[in-house]
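Chemist: What follows are several structures.
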Structure P
Amino acid sequence: MHQKLQLKTALADALRPLKKLRSFGHYLGDLVNSDLFRATYLSGNLPGSDTTIKVLFLGNTKQTHMVNDIFFDLNTFQKQDLGRINPLGRYHEQSYPELSDLDVVVTNHLFWARPPKKGVYLAPMFLESIAPLPKTIEELLSQLPETERRKTRKALKAGFEIEFGETETDYREFYEQMWVPLMKRRHDANASIHPFQTLYTEEQVARSSLIFVKSGGKRLGGIHVLWPKLAGSPAYFNKVGIIDQVSQDAVQLNLVNIALYYQMFNTAIQRGNTAIDLGVVPPILNNGLLQFKGKWGANCHYLDHTYYKYQIKFCSDKQQEILQSKYLIHIQDNKLVATVGVKGEEVQTPSFEGRLKSNSFPNLKQIYLAYPDGKIETRSYN
């Protein structure tokens with residue numbers, strides 16, 4: 001068994017340079033296809049606030065939704081296309097004199113470029129969250145925070161039935177009645193809806209599982225997992241979907257969501273997987289998705305085969321308020337760090353310190369506390 005694991009690890013290590021080369025090819029292809037690179041003006045409210053912020057994004061339009069996730073509350077922003085840009089050119093806010101009172105400028109950072117000057121943050125467009133898997137589901141549950149264990153026990157006692165989907169009809173039900181409605185509910189008009197044909201292909205069905213949670217014979221939600229092509233690679237959480245009737249009930253939604261997560265982890269462990277990729281999350285330390293996946297053991301990575309990085313420049317006195325709302329994860333000396341805007345009095349409270357500690361993850365090397373007067377304090381929990 002030990003020799004087999006060593007062989008899998010060696011094979012994965014040997015193939016990693018090929019993965020990097022393929023990703024680099026995609027990156028260069030995007031740069032050549034300059035139609036993808038455009039100037040986009042976005043405005044909207046900070047989460048839980050009436051404060052409006054204005055953002056100029058100069059980058060790949062395929063990643064505009066990630067900028068939305070970083071700065072705005074869901075479905076409260078507006079965007080305007082300002083035209084194509086040259087991804088190899090030098091663009092900044094002065095290129096758009098019609099825009100006034102900008103708060104943030106987000107600019108594509110070419111991977112061969114030097115680090116930005118002081119005061120400008122270099123951030124990944126997203127982080128990948130990967131959870132190592134123990135040998136048994138019982139061991140996994142023992143590693144969860146007590147609050148998550150209670151929620152999981154409650155979901156397991158809810159009497160849900162489990163069913164695996166295999167036919168095109170099963171996949172279409174998941175797509176049309178669960179996944180698409182959930183995406184539209186979460187993202188409204190800004191939802192990115194992939195066609196059904198990207199989900200249901202012969203190759204993909206052969207290496208995936210579609211797991212449904214049922215109650216009283218009715219399917220309430222489903223989760224789609226891709227199993228690795230390469231030995232030693234993690235399984236991949238591809239999509240989750242929940243019917244509208246459940247999404248409208250917060251209690252039921254939480255139960256179904258946790259039941260789906262539990263079944264995904266349990267199936268992955270039973271198949272002998274050693275890790276599962278839970279997908280990408282915004283580089284925001286207090287993002288709910290990042291926190292939820294972290295409670296299930298995920299560590300966030302900035303993958304060395306991901307070439308997209310962005311410079312984030314604050315242009316107004318709203319910087320402190322933005323960083324109080326959005327704890328920005330960025331890159332410093334090739335390591336992940338975070339900058340958190342704070343009010344002086346809250347730092348002294350145990351709840352604030354506990355919140356920072358619980359939000360941290362192993363790959364986060366430092367947290368910088370930024371005070372309104374410009375003072376910086378450093379925290380490290382790893």
Structure Q
Amino acid sequence: MHEEIIHLAGAADPEILNRLLAPPKPILLRLHNKWEFCQWMEHIGLGVPRHYLCESAEDVRGLPGLVEGMMEYVLKPVFGRASQSVYHLKTREGKLEGVELEKLDIGVRRKWIAQEWMYGERYCSYSVIREGKVQAFSLYKVLETIDGSSCVYFKNVEHQGIFDYVSDVAAELGLEGVMGAFQLAFDFIEGGTNPLHPETGARLVAIECNPRCTSGVHLFASMPDLARALTDPTSPRVVANWKAKRQVFPGMMMWEHSDATVKQWLRHMGRLMGSKDVVFSSKDLLPTLMQPFLLTSYYEICREKKMRLPEMFQLDVTWEPDAAELEGVYEMAKEDRERWAKRRGALSEQQAIERRTSVMAGGRPRKLSVGSFRSRSRRRDVVAETS
């Protein structure tokens with residue numbers, strides 16, 4: 001469910017590996033590492049923000065256009081998660097705002113990534129991938145958060161462009177010979193015209209990838225088809241019901257409303273009253289009734305450990321490699337990078353697109369108007385849009 005999947009992917013027990021819903025560890029780490037992920041996406045022709053690897057405070061200060069005030073960036077560890085240690089970099093009169101670089105642990109063994117700060121609509125996808133094809137898919141907009149990033153309201157939406165993007169990633173992994181079922185989740189931004197660089201225009205980009213189960217799975221509540229998609233190679237593709245809505249009720253109750261307009265307040269109340277909590281079940285009310293008591297204990301843990309609530313939720317479930325393991329991880333990433341660059345380096349862009357498309361040939365159609373979705377005629381070519 002969380003980063004324990006990385007620990008399990010490194011297990012030597014074949015029984016664990018055969019049942020684990022994850023790609024091989026080198027690919028798992030490629031997708032989890034924000035820098036390696038962006039490099040690979042760029043290499044296969046899919047949209048990502050402009051990005052730079054930072055191994056020192058000087059690398060951060062030297063980011064193109066930062067000091068001049070021409071660019072804004074988001075700075076985060078390459079192995080970060082849940083919006084922890086994420087900083088919005090911008091300058092005023094040549095001075096960096098929002099972060100004290102001297103207090104950050106940035107180095108060759110603690111690498112960070114700086115991505116162009118994007119403006120636009122935010123989306124989060126969840127999918128099950130099997131042998132180069134999307135077996136299950138859900139998508140929601142980031143509408144309600146408790147800290148500006150951690151989403152607590154999930155309403156399934158349709159977006160053909162994002163589905164095509166995920167399908168292209170699945171097809172590329174299929175061409176690499178990745179077999180079996182595994183889970184992938186992406187964070188997207190669309191329509192992100194940067195006011196500092198309006199010439200770039202609107203585009204769809206993936207910010208990062210989580211190669212594991214994420215909150216999008218809530219949109220499959222009461223849908224046994226998801227279990228079949230994970231376990232049965234012959235099952236048809238399943239798409240979350242377009243009416244599906246779920247919420248994390250305690251998180252929705254933490255909504256900051258001091259500056260909200262009447263319209264915003266009414267919209268929030270409509271979402272709060274119009275969707276079920278993720279753990280609610282009329283057959284078992286105890287988990288729902290226990291939430292206030294659990295939340296009280298969570299706040300007590302936060303007080304004792306001097307942590308914010310989102311950070312506390314990650315406690316004891318994160319993957320934090322020691323120095324020896326981290327050195328092996330970076331070496332594995334280097335070998336993996338050389339492998340995928342060599343495999344695809346000899347192909348022209350058109351050949352790569354044709355090969356990627358051929359993976360889908362004879363398989364399920366890539367249109368989203370299947371299963372629970374209403375029929376739509378809209379279709380978009382993300383490769384052309386983001387190139």
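Chemist: I have 21.7, 65 for Rg and Dmax of the Cα atoms in Å, calculated from one of the structures P, Q. Which structure is it?
Modeler: The correct label is P.
Chemist: Thinking of P, Q, which structure, once distance in nm of label points 7 Å out along Cα→Cβ at positions 113 and 137 is computed, gives back 4.8?
Modeler: Working: P: 4.8; Q: 2.3.
Of the options listed, only P reproduces it.
Chemist: With distance in nm of label points 7 Å out along Cα→Cβ at positions 249 and 289 computed per structure, which member of P, Q shows the largest figure?
Modeler: Sorting by distance in nm of label points 7 Å out along Cα→Cβ at positions 249 and 289 in descending order puts P first.
Every number in this text was worked out from the coordinates using simple rules, so none of it is lab data. If you're wondering where the values come from, they're calculated on a predicted model, not measured in any experiment. Cβ atoms are built from the backbone, for glycine too; each structure is taken alone.
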